[in-house]
Structure P
Amino acid sequence: MSTIYYTDITALPEDISPLLTRLSDRRRRQLWALVGEKSRRRCLASGLLLKEVLGSDDVALSEFGKPTLPGGSPFSLAHSGDYVVLAVSSGPVGVDIEKHRPLRFFELTARFFAAERACADSLSAFFDLWTAKEALAKMLGVGLALSMRRYVLEKRDGNYISLAFPDAVFTSLSLLPDYSMTLCCEEPYDGRLIRINLN
């Protein structure tokens, strides 16, 4: 069973300093190493969301950068634009969110998704496919560069499938306008979506 939690960084107070005390030392160092207020707010929201839902933000990273909490539930974290998303599951899970933004998606499709060109024939379809591939990479715990070309996705009956990983279940979520979001796990998603206020 999977649950998706999300938060909006614009709901954080202007002065974030009181919230920093709730973060681990590692997360605070990570936050201050970032350039830009929005990046810091996303890092803060990610840490607070992890603490609120899983009890700790002091994650370890696998060799490919997949965050884990030793002894904790499998989870996946993503952020884009004003939102941070956390998927928690009983088994391997990946989630990705991307804000739609202008880009040369035809060129990127030719570069990364040549075998899936039919699935990325518009800007929103490109981001839908991108989030599906990134969610699969996160579920598998591999680097994104490995998954973009190697793991080809097909669309059947409106849903993505992976012939290489037939147990992967993709759920595209239209939670927010102008965003694409995909959950990938080994079980059907039951629709549990919880908004968390971090103040």
Structure Q
Amino acid sequence: MSSSGVPVDPALAKDALRLRLTAARSTRSGTDLADAGLALAAASASLPAVDVVAGYVGVGSEPPTLPLLAALRDAGARVLLPVVLPDGLLDWGWLPASFDALERGPLGLLEPPPPLLGGDALGRAGLVLVPALAVDRQGNRLGRGRGYYDRALAALPDASPVRVLAVVFDDELVDEVPVEAHDRPVSGALLPSGPVMFSR
């Protein structure tokens, strides 16, 4: 509801928030990004220990995650990475031994090489790290708007105990994120300053 009492279309509110957050990210320097990547790696020591983590490779102005993925692997976790399929779904593969083996996908994302494991491989993960532009303390996540992760998370069994954390910069933990019916909530956020878990 707007201040004038007129209902706000959540899709339009999301678009406006995406534009603002994307513009803010574009002002971050290379040093800021590198520092955030190292801080996320250090913060991973506070995450619950699991055998399998589903992660992703941050690109562009996203929080860099390669140091984080390396730290998770060094701690003994196997790391799944997503592959975007033409039908809008996600497949998964293992993080290769060398980052040089990552392949540039059709959307410019860095993806694991074959063999792929199928969409249900996400169910192996005890912890899922997802990209986001913002997240609020109610667990509402703002993504890029394509719905890949909402669909992937919706396919997990209802009884799945997996924790899902949105990876964002500290100032992207916000008071409120607009919500639509298809949006899937997250369990917490991984910030450069450390993980934050939400009670829902």
Structure R
Amino acid sequence: MNETLTPTMHISPTTLPGVFHIEPTPFRDDRGLFSRLYCPEEFTAAGIRLPHPFQISQSRNPFSRTLRGLHVQLEPQGETKLVRAVRGRAYDVVIDLRRDSHCYMKWISVLLDAEAMNAVFIPPGCAHGFLTLQSDTDILYQISPPYESGHVRGLRWNDPAVAIDWPATPALIDARDARWPDWTTEDTADTAIDAP
């Protein structure tokens, strides 16, 4: 039987090449709702490839205005990520660090909301981080290839070369994330700093 694929999610490209905003189209009835969060066929049709196998991780963030990031894992361990809030809300940021991209050093933000069940797809070569907008926010990541220490770099949340317009000043930042050097310095690309 050859059936036409009925979309169960709305997949929108962002202004950064290869970065997509994914919004599910839930089925609702008296019981509540059912929503597909990942569909290989629909992702492929939209030009998205999430390599398999992938690692699934979750961060639990008890406090509002917790900042995680901004992290990038460089080649040969460049990461593809599918990120969503499974509880709470977060201001999610993606920065294009691919030197050959016409969007190099540009950034976009997506409001990840557990109620909306939306996600952001992030290709290799892009840095990622988020600021929680409410207490008890949990973020779920599908990542491929699995994390490997020694390949992580980062940008400081307030790096002037990027100038992210955060909705609030972070109240809680990991010491390593707070001391990333400016991305434009010579040593950034050559110095690996391990970060979770």
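From which structure (P, Q, R) was helix-only ellipticity at 222 nm (-39500 (n - 2.57) for each DSSP H run of 4 or more, over all residues; to 500) calculated, if the value obtained is -1000? Structure R accounts for this read-out.
If you line up P, Q, R by distance in nm of label points 7 Å out along Cα→Cβ at positions 97 and 113, the top spot, with the largest value, goes to R.
A value of 20.1 was computed for mean count of other Cβ atoms within 10 Å over residues 49-56; which of P, Q, R is the source structure?
Details: P: 17.4; Q: 20.1; R: 12.4.
The read-out was computed on structure Q.
A short reminder: the numbers here are calculations on the coordinates, not readings from a lab. Just so you know, these numbers come straight off a predicted model, no measurement behind them. Cβ atoms are built from the backbone, for glycine too; each structure is taken alone.
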